[in-house]
Structure I
Amino acid sequence: MEPIKINNYTKSKSRTKTSSFVANVFSLMFTALIISGISAVWFASEEMKSYIISYEGGLTTFGWITTLAPLGLVMLIGFGFNKYSVKFLLGIFILYSTLTGISLSTIFVIYSTSSIATTFFISALTFGIMALTGYTTKTDLTRMGSLLMMGVVGIVIASIVNMFIGSSFMDYIISIIGVLVFTGLTAYDVQKIKNIGNQIDQGSETTQKMMVLGALTLYLDFINLFLMLLRLFGNRD
């Protein structure tokens with residue numbers, strides 16, 4: 001009976017390690033969302049709005065910086081994963097979530113506050129269900145993840161094309177596909193994070209870096225899901 005006890009202890013320890021890793025990833029992701037939310041609400045106020053939106057209705061220089069800089073910061077985290085320290089990557093992630101929140105403040109100009117709140121609740125519920133699905137399912141979602149990443153590339157290309165075309169119908173189709181893609185990616189990414197947590201050493205620097213990268217991944221899934229749903233169901237002021 002002794003080998004069975006040892007085997008059960010090993011499995012229990014492995015599950016604890018995995019759940020701890022996943023919990024830390026989600027805690028970091030939720031912290032980033034709170035930072036973004038505070039930044040968005042603050043810069044949506046009448047006193048701060050002028051820093052983002054000019055009197056002519058377009059973006060100010062600072063507005064463009066907060067819109068474009070996050071893309072560079074995401075690339076910095078990705079390419080600098082092995083080069084930079086955990087503290088540096090964490091600082092970049094916090095800066096990224098702050099700038100993203102500031103850029104998201106413009107949605108309060110476009111959409112009603114009630115529709116933003118409703119869409120956020122729907123996004124949170126959908127994200128939670130898919131995250132739970134990804135964590136508990138026994139099905140390998142790797143193949144689905146590859147297809148969904150191709151979908152993300154397609155969404156980016158279609159969105160760039162539609163910037164020049166300006167088709168409301170195409171925007172509607174992109175939003176529907178976007179909701180499906182990022183809903184699926186949530187389950188896939190959570191399963192991937194769970195598998196990573198089961199393989200890496202607890203407490204190592206690489207583990208801490210993976211927590212930051214995992215939190216960034218889930219943060220992007222949630223934000224993009226929220227924006228796609230808002231484009232579909234948000235009531236414009």
Structure II
Amino acid sequence: MLHKLSPYKIATGIAILFHGIGLTGILFFDNIFFSKATPFNLLLSAALLVWTQKEKNKYFYFFAAITCTAGFAAEVIGVNTGLLFGDYNYGNVLGLQWQNVPLVIGINWFIVLYCCGISIHTFLTKVIDEVAARTKTPPPILKAMSVIGDGATLAVLFDWLIEPVAIKLGYWHWLGDGGIPLYNYICWITISALLLAFFHFCKFNKQNKFAVNLFLIQGMFFLLLRTFLK
């Protein structure tokens with residue numbers, strides 16, 4: 001029966017299953033144990049995104065590599081100098097670290113920005129074409145502005161959503177009074193915009209239904225945790 005299902009449906013089912021298990025475990029059982037499964041969940045999510053990406057070419061892999069590397073490098077600078085994001089440290093929940101930063105953080109940057117870029121590209125393409133026709137603005141310019149600007153905003157909103165949950169689960173913690181600094185979001189939107197510009201101009205297929213589904217699944221996962229996690 002599985003051979004009759006599309007990769008998108010299979011990947012979505014797997015993502016729902018594992019996020020559902022994680023949500024139930026964190027809320028009702030041992031949240032420390034289930035939180036430590038986060039690296040596996042990130043690796044699985046990234047693998048499913050690669051699997052469902054149509055027409056994988058060198059530009060797609062180049063984007064993935066650059067995003068993972070740049071995201072990880074930004075975190076290394078942030079944790080060790082405070083020049084980016086603010087003064088914060090990672091806990092041991094996210095697994096192996098290098099330079100005080102979990103290795104999976106680069107993968108998380110890829111997941112978030114790829115899903116944001118694909119989601120904006122998917123939902124706004126038709127709207128942009130209509131606006132371009134009315135305003136006589138070249139569609140490529142509007143699409144670039146939308147993917148970069150709206151995508152970066154979406155990424156920042158996602159970071160805002162997960163911040164309180166991440167702190168409660170020990171993913172990371174902010175120094176000083178423990179509050180989340182505005183500078184964190186300024187850095188997030190700036191770095192996201194730069195990487196999404198790279199995403200937009202890389203020539204690979206930008207249609208991936210699973211990426212949209214995964215973004216919605218993760219959004220609901222963290223929204224429920226933000227609401228109900230004590």
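No value in this document is a laboratory result; all are computed from the given coordinates. These numbers come from a predicted model, not from an experiment. Cβ atoms are built from the backbone, for glycine too; each structure is taken alone.
Given that volume of the Cα convex hull per residue in Å³, for residues 159-198 alone, derived from a single structure, equals 74, which label among I, II identifies that structure?
Details: I: 53; II: 74.
Value 74 for volume of the Cα convex hull per residue in Å³, for residues 159-198 alone corresponds to II out of I, II.
Assign the value -24000, calculated as helix-only ellipticity at 222 nm (-39500 (n - 2.57) for each DSSP H run of 4 or more, over all residues; to 500), to the correct structure from I, II. It traces back to II.
With respect to FRET efficiency 1/(1 + (r/R0)^6) of positions 63 and 207 (r between Cβ atoms, R0 = 25 Å, to 0.05), the largest value across structures I, II is given by II. From which structure (I, II) was Rg and Dmax of the Cα atoms in Å calculated, if the value obtained is 17.9, 57? Here the read-out was taken from II.
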